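Visitor: Structures for review follow.
We did not get these values from a lab; they are worked out from the coordinates using the rules stated. From a predicted model like this one, the values you see are computed outputs, not experimental measurements. Cβ atoms are built from the backbone, for glycine too; each structure is taken alone.
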Structure I
Amino acid sequence: MDPLAPQREAALFYGLFLRGHSATTLRKDIDVSKKLLEKLLKRHRNEQRVQEKLHRAYLYRKQVLAIFDELVTRQGFHRVQ
C-alpha cells in the first residue's frame, strides 16, 4: 500500500473544500461511523479476512479525516490572521 495515499486523498477533499464545498459535508463523505463498521463486522462475523480488511479501511478513513481536518484548520488560521 502507498504510504502517501491518505495524504493524497485528504488533499483531494481539501481541494474540493477550497472550491467551496462544505467542510461538514466533506467530513461526512470521508468518515465511516463506528455503527456502520460494527454492522459490517457483524454481517461478516465468520470471515476473519474480511473483518481485517474492514478494520484497515476504517482506520484508513479515520486517518484521511484527521489529515483533512488538519488542512482545514490550518487554512482557517490563515484566514483569521
Structure II
Amino acid sequence: MDSQNYPPDLETLVNGVDVQGKKLKFLRKIPIDPMTGKAEWGLHSMQDDPSSDSYGGQSVFDVYSKSQGTALDGTKYSDW
C-alpha cells in the first residue's frame, strides 16, 4: 500500500498485505468484467485525469470496464 492506502495493483488485493503480523486479503480473485467476460479492467490512480483512459502506474484508485459497448441509455460501459 502507498501512503494514501491504495494498492499498487489489483493482484495485491488478491495476494493480500501484511498488517501487524497478519495477512489481510481483500479479494479471492480479480472479478470478471460482466461486459467483456474477462478479468481485465481499466485502472485509474489518484493522479490520473478521471476522464482519461490512460493509467499512470501509481496506486489503483478506481477501475472501469474496457468494454467499447454502449448501454441502453446511450452511455458507454467504460464511463460507469
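Visitor: Could you figure out which one of I, II the value 27, 16, 8 for semi-axes √(5λ) of the Cα gyration tensor in Å was computed from?
Guide: It must be structure II, since only it matches.
Visitor: Still on this structure, I have one more. Given a value of -1500 for helix-only ellipticity at 222 nm (-39500 (n - 2.57) for each DSSP H run of 4 or more, over all residues; to 500), point me to the structure among I, II it was derived from.
Guide: So the calculation was done on II.
Visitor: Computing mean count of other Cβ atoms within 10 Å over residues 23-30 for each of I, II, which one ends up highest?
Guide: Once mean count of other Cβ atoms within 10 Å over residues 23-30 is tallied for I, II, the winner is I.
Visitor: When you work out relative contact order in percent (Cα under 8 Å, 6 or more apart) for each of the structures I, II, which one comes out largest?
Guide: I
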